[in-house]
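Please go over the structures that come below.
Read-outs: derived from the displayed coordinates by stated rules, not from any lab. Only a predicted model underlies this, so the values are computations on that prediction, with no experimental measurement involved. Cβ atoms are built from the backbone, for glycine too; each structure is taken alone.
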Structure P
Amino acid sequence: MANIKISSKVDEAVWEDLKLLAQESHQNIAGVLTEAIQDYVRKRRVRPDVMRHLEDSIRDNEELGHLLAK
């Protein structure tokens, strides 16, 4: 996959932490940023999927829920 160049503004302290993390993990900043963005996107996308499964489970087990509530 091709790389793209991005530009953004971040808090200076956060940027320094990111640079330190890259250095400690023997990665370049682009690698750390790519990993961080991938993690963020994955976490944000998982929640709706988890909630859909939870809602399906509650609906499928509604009778059991009523019995347990008694």
Structure Q
Amino acid sequence: MKTGKFNNQGEAVREAIRRMQREETDYPTPLPLTPAQVEAIYGQEDKQADTVGRGAFKAVRAAAVKGARP
């Protein structure tokens, strides 16, 4: 005796795909950023972060040359 909502595996797979497609369209798609927004978010240089990053990289490189961990 068969029990369940679907008659075969194909029906179950098709329903799963339909549900996934509905869920994908339920989420709002954000608008693309304007050039001004991109500049405000990513365009500013952080000189301190650059200096810290270079210092960390040099320390790792020096430790690797010595065969040690930083």
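At-a-glance table
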item	result
Given -21500 for helix-only ellipticity at 222 nm (-39500 (n - 2.57) for each DSSP H run of 4 or more, over all residues; to 500), calculated: source structure among P, Q	Q
At a computed 1.45 (Rg/Rh (Cα atoms, Kirkwood Rh)), which of P, Q	Q
Distance in nm of label points 7 Å out along Cα→Cβ at positions 20 and 36 derived as 4.1 - corresponding label from P, Q	Q
Of the structures P, Q, the one that 3.3 was derived from, the read-out being mean projected area of the Cα convex hull in nm², for residues 12-51 alone	P
Identity of the structure behind 1.00 (criterion: FRET efficiency 1/(1 + (r/R0)^6) of positions 4 and 28 (r between Cβ atoms, R0 = 30 Å, to 0.05), calculated), options P, Q	P
